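Pasting the structures here.
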Structure 1
Amino acid sequence: MIHTCVINVSALQTLPSDSLVLLDCRFRMDDPDYGMAAWHLGHLPGAHYLNLDYHLSGVKTGDNGRHPLPDAQRLAVDLGGLGIGPGTQVIAYDDASGQYAARAWWLLRWMGHRAVAVLDGGLPAWVAAGGSMTTAAPDRRSRRFILQSSLAGTVDAEQVRENIDNRDFVLVDARSAERFRGIGETLDPVAGHIPGALNRCFLDNLDTDGRFKPAAQLQAEWRATLGDGIAAGQVVHQCGSGVTACVNLLAMEYAGLGGSRLYPGSWSEWCSDPSRPVA
């Protein structure tokens, strides 16, 4: 059995370590060095660290968003160096409601790797369950990560622009309701949202303990958000920079609503061009 979506602590503790790679994806937008420092202070046994800015994002050009997609070949080398090859079970975690772990989950799926899941509740859930922590560096066992047919679809800014008039898909913004309405914007130079977008904050997928709501509840909530007759394949997710939107993608997958896509550039790319409309 492979895990392809969400895994809880008890299930993770039963997985054989010789066919498992753990990814510690902790990060803070206001302190990019936080994750590595936290990893050195303590992490799940065997966990490797991946940084959002360096490993899980590409080079910024000023008009491609705050966290553009990384070069797939470069990331494949990084992942292979951590021991991830065909069929390797990968589990990603963080301490921030799954938003950075979900980015890693989505990227591996984008590169065709199916056996990847996010630890439900992340590091807090692991600690609460009595899971052990270590400061020891994990063993390196390099393998060849092979790029395969993508399991994750994307759209670009031009498709989003055309969709404002054509409405070929439903765009869902994962930012807070305040940022969606243009209130209190601090990360991007322009406030507001893409015209026609719906809003479902990524945190709405979680219970008060930081774990995902039950799949049936998520499915009902997502169907209510999207409206009647909207299939998962008609949904495109975005946020500020293509990170927290991955939590919405993961939640839909967990709810049995697979097939939605990502606009990777998201609001930070969209608002970099003053000719694009803003609501």
Structure 2
Amino acid sequence: MLHTDFIKHLEATCSQLEHKSVQLRAYETVPGGDTHQAYRLAMTDKDYFIKVSQALDLTIFEKEALGLKMLSETSGFVVPDVYDCGIFDKSAYILMPYIQSMHGVENPENFAQNLVKLHHNTSTEYGLASDNYIGKLPQKNTFNGDWIDFFWHNRLKFQLDLAGDKIPLDQRKQFDRLSQKLPDILVPEKPALVHGDLWQGNYFYNLQGQAVVFDPAVYFGHREVDMAMMSLFGGFSLEVYHIYQALFPMQPDWKNRLKIYQLYPLLVHVNLFGAAYLESIRQVLNFFVKPK
């Protein structure tokens, strides 16, 4: 529920944006708010989207705004603008336009072309100038010239440390052995700007059939991490991969490496949602490192 004073604050903010007086006609919760409450605001002539957190920590929304700005400036994806980001009373929030989705529509060529454009942005090192978040968990982005070292310390080990005893001891030992095998499994390439959390819940097609992306966890990494996230929970047409491959070919055997990169979001899910994802982690570890 949005309380009365907060609604008045949002009406005033939107009135400034539209340069006229507007009022909230109605609002409704929006699916997909796994880590925050999300609402569609029907103002007088225009709809807005807002995410609200009771944690009173604005940092997570400020980092989201920076990530959205990077995606907007470096890719062809439709990316929502950030109208306002702040704290009112006991709620931190981020305010954006509400973009209507077109259900049942696919435009794999549009998606693949935009993803290629994003991945063509590069850097001299892996990481980002500042840390950010994946979901509501911190994501460490300290620059590193070595991809394998970056992936192990800033991605897998960082989440393992956050998990603590949520990860069984036998799996921790397998992760330690996996870390020694990573140089033989992974194939580094030039750092590419990645969305970082590109699963089916973080994109849709708008009424014009254009791919819209949001909720980024951006950094300069390996483009296979986006492919790994896309394939983890499904929701992407096979044509997307085929068109992408034709435009910007992946390195040989890239599909066989995706499970390694899926360990990162699986660890994130353990930390966010609990032990239900431990079995998926176990299956990946057993494939690359035989249990003892």
Structure 3
Amino acid sequence: MKRLKPIKSVRLRFHEAMNPHIGIYFGEFFGTFLLVFFGTSAVAGSVLFNAFAGLVEEALVWGIGVTLAIYATRHLSCAHLNPAVSLGMVLVGRMRLRLLLPYWLAQLCGAVAAGGVVFLLFQDAISGYESTHGILRGTQASVKTAMLFGEYFPNPGFQTSWFKVSYSTAAYTEGIGTFILVTVIFLMTEGCNVGRPNDVLAPVFIGATVAALIAITAPLTQTGINPARDLGPRLVAYFAGWGRVAIPGPEGGFLGVYVVAPLMGGGLSAAFFRWVLAPLMVARSRKTECACLSDG
């Protein structure tokens, strides 16, 4: 009688047959899913139920979501969870170019999955809100519920008669916000930065940066600073009945403001870090004899 092979050896063969990067891509998928799920759920709670006393509380939930997502997945991937971060990492030489598109695809799929889960979770509440406020999904007025998924400028929750956010202002806001976020990530993970916290605490400070940026810029653009976070849920909204209110949106230009501008911000951050910050830190570290993870 032929002996059965041990389950352990079968598992080893299975994993050897898999793409060696499958764990990395899954990490980006699941981490982005967690980030977007926590964040968009917080927006839903705020819009539909007035669940928060103010913007700062909502921003803190976003920050906690980012922190948890990084902790949960950084053993699988580098926990970029943001196409702008991945682009910056490629430009500074911390990631190979051939991995960029798979990272982006995994991040987008994670964001789409999160958007779908949030829609299913809150669909009854959304329908009730629309019915109570006389909102017909797909019309201009339905931006009040579409904002649960994608971002809009000006923020529909902060519109006033005297306040208008132009396309250029919105793009600049998203670009500079992403620039700051990616720069902080570089600094939190650079060994030559002797003032940075322990690696164990780095995700906390990255999450805090996201929370601070949201508290500052959300009244202008709802604060995307992550192309996957905006595009994924926006696609869900498009196919869930919001149509042109989701894509291209009532103001149009969502692609430039929430996708292109953050990518440009990430690219500029990489250039700033590689050609300005890193050389300064390397020169300083040689004087203080600190250990560097990289030379930029």
- Which one of 1, 2, 3 has Cα extents along the principal axes in Å, for residues 120-247 alone, as calculated from the coordinates, equal to 54, 38, 36? 1
- Task: Give the label, chosen from 1, 2, 3, of the structure having the highest value of distance in nm of label points 7 Å out along Cα→Cβ at positions 80 and 192.
- Result: 1
- Query: To which of 1, 2, 3 does the computed value -8000 (helix-only ellipticity at 222 nm (-39500 (n - 2.57) for each DSSP H run of 4 or more, over all residues; to 500)) belong?
  - Reply: 1
- Query: With distance in nm of label points 7 Å out along Cα→Cβ at positions 168 and 208 derived from the coordinates and found to be 5.1, which of 1, 2, 3 does the value describe?
  - Reply: 2
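Taking relative contact order in percent (Cα under 8 Å, 6 or more apart) for each of 1, 2, 3, which is largest?
Numbers: 1: 22; 2: 17; 3: 26.
Once relative contact order in percent (Cα under 8 Å, 6 or more apart) is worked out for each structure, 3 has the highest.
Taken together, the values in this text are just the output of simple stated rules run on the coordinates, not laboratory data. Predicted model only: the values in this text are computed from it and were never measured. Cβ atoms are built from the backbone, for glycine too; each structure is taken alone.
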